[in-house]
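Engineer: For reference, the structures are reproduced in the following blocks.
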Structure 1
């Protein structure tokens, strides 16, 4: 079966012991899990002893599937090893570790996953670093925020599939790598706001981003950042462009 190894790291302004205590306590996982944030109603069961060898964290949900993770080795404050078992949507097993080490005035934590795919999913082997890596990056950011501030402020609110009327977006089209998206989109929205004001257009609609290209392999995207206009929006001049969105159903 095709094997994979995915890992991501971050720096946390805290001692290795603080990082170890949080990451090894399954009672904290629902707060910083990069998967559970998309389905808060998922059922989670944690063993009474949440931070010892043999402790388990089990989950069941429509979006997150079903599985469990178990501590197999705890070596404070530097190492955590776990057995990860996926039951749904398909059965799979992986080894998960956290390497925790002093770094400057804080701690470097590296989250690893070692596993293999079922034979019928061989075609996904080359994409696992991207898929899992993005989840790990999000999870480590949430873990960092939890440890440094005591809470995770980011939130995802999935309301389901709803009808969306036709509309037109007027904005600035741009492209960037994934790691530049915050700065790039901030600049694009500022350009759009300035151009809309200069061309005397209404800016009463919602601010939106439309992704034309989302390249997971090369970690690049192309998007339009702008504002919703009436369906019959007036003509615009550079650097603005229009994107017409037909009536459709959308996941909100």
Structure 2
């Protein structure tokens, strides 16, 4: 892997965010602590100018309204013109018609580079019924991987499926990351933070391996934070930020639990 935490910190890429209003402070902090620089914006008229100074764009669909739809499309098109990576988080995409339509409009007008969501969100995009699988979408690693690959091939993009174990795939090569802690899943904002960290990694170097790096960074931070605060969710969450700010490549490699998943394992 040629990308690294040290390289992110040295490069200090600017990550532009069409953000979820509920979590934008957490996202800005996570991006900052891993060594990148966040920009959040509300006025779509800024999109093209801000893209000109940015290295990656995150589009989070958590706060959906007419303004955010316009902002997403304009900033996404500007990012495509500049050839910088676009990371999309389709928050609760199947929960409302407006969210589904927002995503559909976006992918018709913008080439996305990374889709990051939970298994239910990714399954909805892939056209797979996951509702009857249960809240954790459980034991079907093969099913989860097949869904992730289907979405990746449909979108011609990298796909990250967050869960007890994270999947990163380009539709052919896939990685399973086994770090993390359950408290990450129950803290509002951790998925949005992951979007920003992945963007920081891709803003430094565009590759599948960079997407793996960004995904694993937060999972490892959660694992380390849980060593100190195994049952205190608020203290745990604050500790995650401390770990992100102090993490280096040696600690990352010490904790990393990853395996490449061959296609025949489907």
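Engineer: Given a value of -6500 for helix-only ellipticity at 222 nm (-39500 (n - 2.57) for each DSSP H run of 4 or more, over all residues; to 500), calculated from one of 1, 2, which structure does it belong to?
Structural biologist: The structure behind it is 1.
Engineer: Assign the value 1.7, calculated as distance in nm of label points 7 Å out along Cα→Cβ at positions 180 and 220, to the correct structure from 1, 2.
Structural biologist: Only structure 2 yields this read-out.
Engineer: Here is a follow-up. Consider the structures 1, 2: one of them gives 1.9 for distance in nm of label points 7 Å out along Cα→Cβ at positions 196 and 212 as calculated from the coordinates. Say which.
Structural biologist: 1
Engineer: Continuing with this model, one more query. When distance in nm of label points 7 Å out along Cα→Cβ at positions 4 and 164 is calculated, the result is 2.7; to which of the structures 1, 2 does this value belong?
Structural biologist: 1
Engineer: Next question, about the same structure. Upon calculation of log10 I(q)/I(0) by the Debye sum over Cα atoms at q = 0.11, 0.21, 0.27 Å⁻¹, for residues 36-115 alone from the atomic coordinates, which of the structures 1, 2 produces -0.34, -1.02, -1.23?
Structural biologist: Traced to structure 1.
Engineer: Something else now. When Rg/Rh (Cα atoms, Kirkwood Rh) is calculated, the result is 0.93; to which of the structures 1, 2 does this value belong?
Structural biologist: Working through the options, I get structure 2.
The numbers here are math on the coordinates, done by the rules we state, and not lab data. Since this is a predicted model, take the numbers as computed values, not measurements. Cβ atoms are built from the backbone, for glycine too; each structure is taken alone.
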